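Alright, structures below, take your time with them.
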Structure P
Amino acid sequence: MRRKTLTLIFGLIFTSLSLSCVYGQARTPRHLIKKTIKIGKYDRTYHLFVPKGVSKNRDLPLVFVLHGGGGTGLRMERWLGFTALARKDKFIAVYPDGIGKNWNDGRETNRSRAHRENIDDLAFVKEMVDEISRTYNVDENRIFATGPSNGGFFSNFVAAQMSDTFAAIAPVIGGIADPFYKRFDPSEPVSVFFIQGTADPLVPYNGGTVARNRGKLISTDRAIGLWNKANGTNKRPVRGDLPDTNRRDGCKVETYTWKNGRNQTEVVLYKAVGGGHTWPGASQYAPKFLIGGVCRDFDATKAVWEFFKSHPKIERKPVARK
């Protein structure tokens, strides 16, 4: 009986994720461009926002926004607000779609089609970068990725294996998969901005099983340690706190910054103490008793973009191994 109850609960969670911003999702909004590319036997789709009023000689940053499990690129576009920032600050925003609404992010699980069929999502990302760069003026030193949950896992996964491409990533409520960490070996330093809630019931801060039998992850601290070692940052972080601007949300944000990585990289953690499986500053997409609460002390979308703006690739050379 307990197992059936838990299964129902997690089913409701992922249904909530899937229904988030669902209305009108089948139509491509006028401000977006829909693209389809062939990867192996699969037709892969993504939506693209390209800002207007930009000089033809200007190279633009490229930001991948990767949906969570059960989501789509269009739902992320409607939910998180990156398009408004892209229009204002002139960057290209990409909203790709995973096979079966999931990314193959290095976890061992049969709960999603992407994992069961071992979908080559890495090839999909590489082809998107190539296709977009052939069509538009992309700044090769300002290619970034972010996303919540499964999208956060995949941000770590893709950056570790395409570190020559990505300048920085921002995984939100998503970590590094176990056993993928065993082959974690980026060839170049990548700046990383982790946003994790300590009261996340689906992606536990201290590692373990994801959302009941959806694979495993290592702890947040261990994931940070992997990136710090790869980047060669200072061993001790600079510690701080964000202002507790909303005292009703049950959340306070501790900040940790590991500086002086190779090629001026940094690793940053926003530790949302009391935060749940949510995107800070966004909507409460499911009841608190299922996913925890939303941290209201900062807007994660704006924070992620500010981090990306200040962390381009400085020098394109391999990490020196000790």
Structure Q
Amino acid sequence: MTNSSRQEFKKIRVAGVQAAPVFLDLNGTTEKACELILEAGRKGAELIAFPEAFIPTFPNWYETLAESPKARELDKRLFLESVEMDGEHMKAIAEACAKANINAVVGINERSPMTNGSMHNTQVHITRDGIIAGKHQKYVPTTGERQVHTPGKTGHYNTFRTNFGVVSGLICGENSNMLGMYAAAVNYPVVHVGSWPMYFHPYFHMQHAILTATAGLAYSLKCFVVNAVSRITPEYIDAVAETEEQRVFLEEQRAYLPGASILDPSGNLIIDGTGMDEELLFADINLEDVIIPKLIIDTAGHYNRPELFAPLFQK
């Protein structure tokens, strides 16, 4: 007797991208994403996770540049090079997933066809047979992102089903959003993808935020977490640094050692990136490891009382 919908808790390999996009280059970054997908597939991964708005580049310049003609010119380039969901670039990425037999969560700057002013910060969900299973648009853009990104219109959904189980995903600061985590929890993900940019603002270190937020998320959801992080290139620094102080800050961020990371269902670090060089970070994980922690604390099931909290949403 067989049941194709029955969850199998098997051993799989996952991959987290630690790489820089080809700066504000839709064609170049799409090609790079396809190459990373194919490499991860050749090395046996069943899931690859990409950084926040990887294609064509996350608009990180608002962490150091004030609103100015230079910033707005970068915004225009971002729009011109952004991704349309039904376009040839997403088709190429989906075809690469099918060729590599791998599932993917891909971060893009998304623009709607036939528009000229609005973009979303989006994670695209792609299955190993090359099907675009859905997308999650960031619920609320953070700080400077609001200059270019509009709030998401895809509802609370942030999961999709793969051959090995449910995968969830949240973008940057959303990984500490309790309601976003609950929206994932009710679908019982076995792996979660956190998509992150290149750096945060000068007075708050990104790596601390990543490990603090996603260790808590992994512990709460009782699932593995793959954090994907972009890297800074000299080209990027030349494009966005206006002062020597800004250049020094960006060079320091570029040289900072940790990048991508993979955590277990208790929030413990399995592996993290080794340095400023780009790499695909791999981990072999046993999905059975989610069971015992979930039997103890299931925030979507026996360890919650949603009827007690429902009145909070009626205020």
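Just so you know, all these numbers are worked out from the coordinates, no wet-lab data involved. Because the structure is a prediction, the values reported are computed rather than measured. Cβ atoms are built from the backbone, for glycine too; each structure is taken alone.
When you work out mean count of other Cβ atoms within 10 Å over residues 149-156 for each of the structures P, Q, which one comes out largest?
Top value of mean count of other Cβ atoms within 10 Å over residues 149-156 goes to structure P.
Work out the source of 21 here, i.e. which of P, Q gives that when relative contact order in percent (Cα under 8 Å, 6 or more apart) is computed.
Q
Ranked by FRET efficiency 1/(1 + (r/R0)^6) of positions 157 and 261 (r between Cβ atoms, R0 = 25 Å, to 0.05), which of P, Q sits at the highest value?
Going through P, Q one by one, FRET efficiency 1/(1 + (r/R0)^6) of positions 157 and 261 (r between Cβ atoms, R0 = 25 Å, to 0.05) is largest in P.
Among the shown structures P, Q, from which was the value 14.5 of mean count of other Cβ atoms within 10 Å over residues 69-76 calculated?
Computing mean count of other Cβ atoms within 10 Å over residues 69-76 on every structure in P, Q gives 14.5 only for Q.
To which of P, Q does the computed value 20.5 (mean count of other Cβ atoms within 10 Å over residues 29-36) belong?
Computing mean count of other Cβ atoms within 10 Å over residues 29-36 on every structure in P, Q gives 20.5 only for Q.
Determine which structure produced the value 0.15 for FRET efficiency 1/(1 + (r/R0)^6) of positions 53 and 189 (r between Cβ atoms, R0 = 25 Å, to 0.05), calculated from the coordinates; the candidates are P, Q.
Corresponding structure: P.
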